[in-house]
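As structure tokens, here come the structures.
Just so it is clear, none of the values below were taken in a lab; they were calculated from the coordinates. What you see is a predicted model; the values in this text were computed from it and never measured. Cβ atoms are built from the backbone, for glycine too; each structure is taken alone.
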Structure P
Amino acid sequence: MHEQTVSAASLAIVGMLVLLNGALSLWLGLGIARSLVIAGARMVVQLLLVGLVLGTVFELGSPWLVAAVLGAMLASAAWETRSRQQLRFAGHWGYSLGAGTIVIATVPVTGLAVALLHPDPWFAPQFSVPMFGIILGNAMSGISVSLDAFNTAIARERRSIEARLALGASRHEALAGIRRAALKSGIIPLVNQMSAAGIITLPGMMTGQILAGMPPSDAAKYQIFVLFLIAGATGLGATAAVLGASWRATDARHRLRLDRLQASWREAR
């Protein structure tokens, strides 16, 4: 199969679509034109730099270098999780809660993928870095959405929560409905993604493998494998994040502790 390459001119042409969306935002008064342009520019710079870095990592094949790359990805994902929350926990909890649950979600699931597919060597960067990145990105999205939904809800429903606590409900009972709603918010996008796969859309990994020349049936098996991994990591991470947030938002005396929350700098401006 002829290898397809993307020229700089092609990238510039499709990049105009982002500018078109920005123009539509200005016309309709959506207020997201600047964010769209910045996100597009950031994406271009990040992916080009990552392409250069990964080229070196793949060439050297050092397990320590692979570990450093994965560690940097984890740290960036934890920071991104923190920044996506309108309300977040003050102090180190604003970062460590997301970081801890991301590690809980992604490291064991990626280890399972390595154990089942047996890359040679086991730390092969061509396998471990992309696989870790796919799992990490989806788990991060589920965790950040769930945390944002939970923290926003307890602030919005403060009076009803405190009323239930005053009537004798434990902190777990008082927050049960909010926990369920927050988890649904984080997991439903994954459910929609799996439901649409194959019928409405061809997922990214499957598309890339088909473009690279892999038989569609084999590409489908890999995509199913990856989606199951993503489902496990997202559910595990979102659940751990919401349970951790529920514990942090209350104390041992079953009081709601909204003083432990703070607005993000975007909201505070």
Structure Q
Amino acid sequence: MNGAAKTRNVAIVQARMGSSRLPGKVMKSLGSKTVLAHCLDRCKAIPNIDEVVCATVDTPDCDPIALEAERLGCTVFRGDETDVLARYNGAARAAGADIVLRVTSDCPVIDPDVCGAVLQALLVHGADFATNNAPPSFPHGMDVEVVRAQVLEKALQNEPTAHDREHVMPAVRRDPGLKKLNVHLPVDLAAGSLRWTLDTPDDMAFFETLVRSVPNLSNCRWQELVELCKRVPELNRHNAQTGEDTRQRVFDGFEQVVYQAVN
């Protein structure tokens, strides 16, 4: 891969115990593993990632998250709960990252191949920022954002708003001076109407049904899950996108790139 030997690529997964809709969701059991373990183990399998960091909160309630991440062999960084942009920058500095790949811990079926493809697109095209949700064509829960560490640092130094600090990437997305990419599926494969993220009790019911349907969930890739959701009526009932899609919808200035698996 072009540029892979010249950059240190670090996946940073944000996680906390606080959640208004489903408190402690990332430490809930999903089959034989916690939701957090599913997410971190999948991030460890992303092609060309040098380190996986769990960026959690520096309060005692998040001690179980730190212990779980350490048990799984991941690095732990702890920082402010509401200033997630500062937490990411702190984690990136501590890890010596050149490239930061951002994933949220409420995505237990995040796909290593999709993450690797977005990272590859950024490196091959010499971009500053790359994602797969501007606009989305993958299921909600496959979202990944990849950014150069110096770009993330600039976002922190440029007087970010409270919204920027909480959501990490809005300042990067709206910066007109950056080369930004969106990796999307071909129209015939698009599955953006599916919801594979954990935010509500109904989401948890979906994942519990999913793990009963696929005991080896850890090894399942997104294409298999799409087909499964089509075949299993109970998954269909739980899985329709409901309510507001909370993904940050800033699409201006994004070059569109068709998804290609990492060789």
Going by distance in nm of label points 7 Å out along Cα→Cβ at positions 98 and 218, which of structures P, Q comes out largest? P
One of P, Q was used to calculate FRET efficiency 1/(1 + (r/R0)^6) of positions 26 and 162 (r between Cβ atoms, R0 = 35 Å, to 0.05), giving 0.90; which? Q
So if we calculate volume of the Cα convex hull per residue in Å³, for residues 18-81 alone for every structure here (P, Q), which label has the highest result? Q
Relative contact order in percent (Cα under 8 Å, 6 or more apart) - structure with the largest value, from P, Q: P
Out of P, Q, choose the structure whose coordinates give Kirkwood radius over Cα pairs in Å equal to 18.4 when calculated. Q
Matching -26000 (helix-only ellipticity at 222 nm (-39500 (n - 2.57) for each DSSP H run of 4 or more, over all residues; to 500), computed) against labels P, Q points to structure P
One of P, Q was used to calculate log10 I(q)/I(0) by the Debye sum over Cα atoms at q = 0.12, 0.16, 0.24, 0.25 Å⁻¹, for residues 50-137 alone, yielding -0.42, -0.74, -1.36, -1.40; that structure is Q
Given a computed value of 48, 31, 22 for Cα extents along the principal axes in Å, for residues 122-233 alone, which structure among P, Q does it belong to? Q
